[in-house]
Structure 1
Amino acid sequence: MLESLKKMQTEPVHQAEKHQPQTVSVHNLVEFVLQAGDLTVGGFQMRDRAQAGTQGHKQVQRSRPEGYQPEVEIACWVEDADPPLEVRGRIDGLYASEDPVIIEEIKTTTLSLDLVNEDHNQLHWAQAQCYAYMYAQQNNLSGIRIHLTYYHLDSKKEKTFERHYSLAELEVFFHDLTTAYLDWFGKISALQARRNQSIQQLEFPYDEYRPGQRDMAVAVYKAIRDNGRLYVQSPTGVGKTIAALFPAVKALGQGLAAKIFYLTAKTPGRLVAEKALDDMRRSSLDLRSVTLTAKEKICFCPPVNCDPEVCVFARGYFDKAKIALTEIDQHQAFTRPVIEEISRKYEVCPFEFSLDLALWVDCIICDYNYVFDPRVYLHRFFDFSKEPYIFLVDEAHNLPDRARAMYSAELDKGTVLDLQRTLKPHLPGLAKKLNGINKIMLEIRKACEADDKRCACGIRAS
């Protein structure tokens, strides 16, 4: 056990001398370089209807003729980049037998198709152009066609726009895109190299281990190294937080993971994790972390209103956020006070800025919801990336109750009735549907009351 801990503390850092290859999805590449303008609800990521969007994609793909290839994975290397860059993605649809070949990019929407024109969203064309370049370059094509198809989720109708590109045009576009990304990532790569060097020199930040702490640290390291799972149960006061974070940081420096997620259900757990990282920083660690705070708590314009006409922090967010991110090398611990300070300085939404920071830091301290809740989990990490992550779940015995809440829904009769009354003068058709729901809930309530009376009279017991 002691030998394993020594190896963990002294094993050479793979990335210290030369940068490891970097992988980026087409989605993230396009979004990072080209996204601009205001922060609005339901933007490029369309988080709130990801499941409906997936079903819409499948519906379009099933309607295509024989020979159509859906979900074609593709990747290419930017060979002259330092560090090396691999761009990966998945083509929604491919007509490989057509001349010229057709790449189809599918986007789902709830916006009326009458309001969707060819220039509706340049990010959509950019994503398709990346796929077109990668496919044309790999298959020695001089030109390629792109179909950008919008699928309306409610009416089930489609609208398709077509463009033709030469390989030369696509090559210039792709080169400009990756060059801009690599300029930024060069800075991040330098920070990671400095981080890895500090991890190589890092020793346990306290004079001695508490009873059981050393054994736990070694077990955590082995679980990460072996891509396994570990459940730890021990008394309060053993020092589980540092015994989990210290080996996780060591594993991060050895290239065994891309990020650490420290998940906690309560504020005290978050504070202990922040302190453990600070203690390691005082022992030479150079590592960046961000603490995610709920949007409702950190919003500068309560109640939360992301309308750029109302909130200056949403207005022009994506342009200002790129400038704010340049401060990433000015801090190591992006706690709530630090995020609020930077966000006010650049007039950016603090919640969205913390999410953008999370893409580039080494450790993310957050609530369980950001990983496990299907409504609010971090899509930017788990929908498009295949990087290895370390998950440290504090007080995991709380997860069953939290999971039940995450995957349960409540419908309140009073709320339904109030909404029905409000909408009746304006949307009578919808109000009628709500009235039907109210009647069903009334019947259920009467049935429950009848059951209670029968049980009280001794007619039926359960």
Structure 2
Amino acid sequence: MTKLKNTSIDKNKAIRDSEQRFRHIFEHSPAMVYLTDVDGVILDMNVAGARMLGYDSPRDLLGIKSSLHVYADPKDRKRFREIIEQTGSVQDFETRFRRRDGTIIDVRITSTIRKNKKGGVEGYEGFIIDVTDRKQAERALQDSEEKYRTVVDNSLSAIFIHQGGIFRFVNRRFAEMLGYDNQEDIVGRPFWDVVHPIDRAMVKERGLKREKSDFSPSRYIFRAIKKDGTMIWVDLRATHATYMGDAAVVGNLIDITQSIRAEEEVRNLSMRLIEVSEDEKKRLAADLHDELGQALTSLHFDLESLQTSFGAKLSGQKKRCQRLIRIVEQMADNVRKTTSYLRPDLLDHLGLVPALEWSIHDFTARRTETEVDFQTLGLKKRLNPKIELALYRLFQECMTNISKHAKATRVEIMLTYSHPRVIFIVRDNGVGHEPSKRGTASAKSPGGIGLLSMKERVASLGGSIDIASAPGKGTTIRAEIPVG
């Protein structure tokens, strides 16, 4: 009897110790610990749970039906009950509670069924933690992602990310621009796959360099290939960035095919106008040479014959004839200069270099105070006639401006062929002028309109002109025209 009595005492003590440990955990847990019946009526709750719901004491919650006073949406309580009755427990069930002051919090429930001695369901017990801060952060991140996704997906420019030479992301506009049905057809491919073979090496080299660090130029134009093989012109803007923790390139493309075609049409029109103007100058020069030149030559011979027909007694008439002969010779010289300016025969027959040498000799003969140094490099054969004519016209415009405005004592002229372009430089030590903000001559600067027309002429051949000048520092004009 004594042994049985001691055993009973030990069991009771173990039960009390277990209940005491459970009560300690129950009361001091930082999470909500609760007990409810099957209908969700709160039977017990710890202090942390009461504070989570905004109450002073757990006693204020006893007897409250959670589906009506705790759950923000009673349907969640119904869903919770369906799950726990089917599986016997719930793990990380997320829902929202309404606190005493009406504010809403996000919670996560881990709970199990509590059974009576007969095995029937008596209620539920478990832990609840407040996850409001995490859920708010998730919602903020989701809102942010949705905002940027909306901007990116609806952007009028094609946006992309490439990393390790591979497209990691493209937006919907990128796929549409290149004629693909969806972005997945492009993601995972090398970024240079969509570049025209002519520009592929250049774009690949720059793109791979930009993945490692910032690289200039960050903006340039190249040709892209659509899915059906057609070519479009695109304007690229790109920058070095970090994507998913690794170096990458983020950029955008704008389709400028229509602009390029419009520029080509304007360039072709400008070239045609220049050709018409040159044809008219050539015709006018020929007319002056053939008709007026011949008439002046005939008049010269007639005056000489008339002069010799006068006897010694008609010395006055002879002198008048001599004056008229000099006037005719001066007129013939002016006609020759005019026809040479309109269309120099040397340019057509011998080429650019002899034409420039003759014109420079004529210039220095008329302006002895100005020294002209002319050098050529790399020109072993004649250039395309259109290029020669454009450079000769540029030379004429430069020398006219120098003669009228520059007050220069020295002019340096350099003509260089450096494959694949010809470079023409005219530099003087004159008074200079203030260039426009775009780096070219303005209409207000000396010779501005003429130089602007020269810029259009050179641009029609795919070239460019750069003008550097400052008051008192002289002027340098540099033209580059592609050859071939």
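General observations
- Structure responsible for 34, 18, 9, with Cα extents along the principal axes in Å, for residues 383-430 alone calculated and labels 1, 2 on offer: 2
- Which of 1, 2 yields 2.5 [distance in nm of label points 7 Å out along Cα→Cβ at positions 215 and 423, calculated]: 2
- Here relative contact order in percent (Cα under 8 Å, 6 or more apart) is compared for structures 1, 2. The highest value is that of 1.
- Of the structures 1, 2, the one that 182, 49, 40 was derived from, the read-out being Cα extents along the principal axes in Å: 2
Values in this text are rule-based calculations from the coordinates and carry no lab data. Keep in mind that what you see is a predicted model, and the values were worked out from it rather than measured. Cβ atoms are built from the backbone, for glycine too; each structure is taken alone.
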